[in-house]
Structure P
Amino acid sequence: MPPSDPTARPAPGITGDLSRLYDVFVDWPGRLSRELPGIERHLAAVGARRVLDAGCGTGQHVRALRERGYEVHGADVSEDMLDQAARLLGGRGGLHPWRMGDPPSDSLRAAAPFDALIAMGNVWPQLAREAAGRAAAATFRELVRPGGLVLLGFKAVAVRKQTGNPYMPLMRREHEGRPLWFIRFVDTDLAPFEDGTPAAEFHMVVVAGDASSGAGVREALLHDTARVRAWLPEELGPWFTARGFEDVQVSGKLLDPTVAPTTEDVFVSMRVPG
């Protein structure tokens, strides 16, 4: 099998129909109740009040942290997601078009330094090639003050290859009078990228209707794919330490960085050297 296409463009983020359906499938009250205590514990450890949410999507983390008194900016590569975030937040103030791995935009440089950068969701693995990851790590050090926090939460999908199970839990929602199904799976049977980093393909499929739906209302609405880097949890600590970060901890639990990851869900916390 040949290496993954070296000319493939970076993913544009979540756009189009998938961006409009994104919040239909995310249980935000449940997710925020699970994540916010851990995020705030990490922020408190460095005295962080000014926060950048990198890959902010529809702005849910930005709003929740602002409501708790933090000064929060959001950045995302997808204009569709930023438009939704602006509607949620009541305007574009503090929102920045930016792809993690690219040099900081002028507006981000003007807003920096931040006390902390967080990236929840599956943003980090989309920096699929080694050079992109190294560029992002350098940017973290440019945007975050010395001694500040970088906190990442994502899926180390190489674990899926080890387990032999490519499927994530099926989600069903009612939307506009019909059931929608959100199907996610990972194809790990790919050759490495041309620079040798392990590759995977993350698939997101939305279909509408069920056996009780009438003719014409059962359909596949979209199929979105993204090439990602297939990390293993044990690779992450040494990688970030080699990039110069301090106190690097890889955990399976956001609220307790001492808990080792036992699944693909990982959280990486680290300090910018100062």
Structure Q
Amino acid sequence: MSSNSLVDARVASLPRPTRALARPSPVTVFGNYLHGAMTVAELEVRKLRHDPTELLTRAVQPALWLLIFGQAFSAIRAIPTGGISYLAFMTPGILAQSVMFISIFYGLTVIWDRDQGILQKFLVMPVPRASFVTGKALGAGVRALSQGVVVMCLALLLGVQLQWSVVGVVGALLTVVVGAGFFATVSMLIAIAVKTRERFMGLGQVITMPLFFASNAIYPLQIMPAWLQVVARVNQLSYLVDLLRGYLVAGSVPNAGLDWLVLVTALIVAQLIAGATFKTIVI
């Protein structure tokens, strides 16, 4: 079944307003919002199920980082990691990198949906337009979860000493979903601004590498120059890495409250901005 057919079927299943002039209650609005978000998220999951080869291709990059870069730097012991192996220190950073790379290019789906006429069908659904943004973010979270499982399996095969507790794994996966939602929402805002796939790809490449290297993903903050430490502390990826490293390596997150506050606040603000932006789109 094509993407257009899936959209038509899901739109037909959505509730229709009974009176054009009646103002819906907040409960009804919130219910429609959730319904629309879950509809969009379901379509994103179906796309992944119909093309599972994407999971294999996206697993290549973290595998190269862990197998080549991680193994090499573990051997020379050039980076202080506080008593743990460099491969263990690096694994949460590579997981965070994979989450960011998947999500930051998620805006391409918005451009693709617009070019195919699918976006226009979403925007005329009898649900708040913000639900489209939330649904896309949830879809990015599901894709990032699959990537998280791949990275964890690689770490297990390499014998990386991680904390395989239930709390640690669940906390890490929840962190992945929130982080993916934030970066995917930012990506959608970029897609609205640039409008073309070529411009989006160029801008995406400009954004991803500075975010990755200006974070604590592959080296601790303490060895960075002072100006880079400042940049890393305002980089959302650093908080994502801090949570993953705490859950998977240390077994606890000393700054969990601050890390979660920063990530969740960033996600909410990005969702509000993106939702408001989509309201202004003229079909």
For distance in nm of label points 7 Å out along Cα→Cβ at positions 188 and 228, find whichever of P, Q sits highest and give me its label. Q
Rank structures P, Q by relative contact order in percent (Cα under 8 Å, 6 or more apart) and report only the one at the top, that is, the highest. Q
Thinking of P, Q, which structure, once mean count of other Cβ atoms within 10 Å over residues 156-163 is computed, gives back 18.4? P
Matching task: 1.9 is the computed value of distance in nm of label points 7 Å out along Cα→Cβ at positions 124 and 204. Pick the structure from P, Q. P
Kindly point out which one of P, Q the value 1.00 was derived from, the read-out being FRET efficiency 1/(1 + (r/R0)^6) of positions 92 and 252 (r between Cβ atoms, R0 = 30 Å, to 0.05). Q
Can you tell which of P, Q yields 36, 19, 18 when semi-axes √(5λ) of the Cα gyration tensor in Å is derived from it? Q
Which one of P, Q has helix-only ellipticity at 222 nm (-39500 (n - 2.57) for each DSSP H run of 4 or more, over all residues; to 500), as calculated from the coordinates, equal to -23500? Q
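Only the coordinates and a few stated rules stand behind these numbers; no lab work does. Since this is a predicted model, take the numbers as computed values, not measurements. Cβ atoms are built from the backbone, for glycine too; each structure is taken alone.
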